[in-house]
1. Out of P, Q, choose the structure whose coordinates give distance in nm of label points 7 Å out along Cα→Cβ at positions 32 and 72 equal to 0.6 when calculated.
2. Identify which of structures P, Q gives the largest calculated value of distance in nm of label points 7 Å out along Cα→Cβ at positions 16 and 40.
Structure P
Amino acid sequence: MRKCINYFVTAPKFSTRGWEDYLYWQATDRALLKRINLLLQEIAREPFTGIGKPEPLKHQLSGFWSRRIDLQHRLVYSCHDETILIAQCRDHY
């Protein structure tokens, strides 16, 4: 059994836009919602590696990371201390 040093115990927090995006997927596309939930679980375990090709963002979004939901949409998040903040989970930044 491997030791999860980076494991976040608390649930992710959502920005206003991030929560609106999440609710949009609940109403319109359960398959993408399932993918987002999988990415959220992966972020909780390993914030900067894993599925979705995580990459640090630059310029105005410096300090945030992005993971691919699909070809068009990205999940944008930041990790500080033990908090994961979901900034958006629809469209491309």
Structure Q
Amino acid sequence: MHDGLWRVFYTKEALKDRERVIERGWGEKIRSIERALRENPYAPPREKLVGEFKGAYSKRINRQHRVVYQILEEDRAVKVVSAWSHYE
């Protein structure tokens, strides 16, 4: 692994979300988001969230669903906390 890459990991619930996303046919989109997060989690397009997910960011899977993640700068890691709609 290239030293400049970020480590991406999922919470238990987000891993279930990821499986649902892939089952629905959006696997390539989520893998593309994962590659982008490994390269630079700060790169646009991203949305900084407020409310329940304050301090987290999201990237769009499709119109309804988003990957919601936290950046753990000190660990050079990205923690995915949701990969399903956080508006439901």
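We did not get these values from a lab; they are worked out from the coordinates using the rules stated. Worth saying up front: this structure is predicted, and the values here are computed from it rather than measured. Cβ atoms are built from the backbone, for glycine too; each structure is taken alone.
1. P
2. Between P, Q, the highest calculated value is found for Q.
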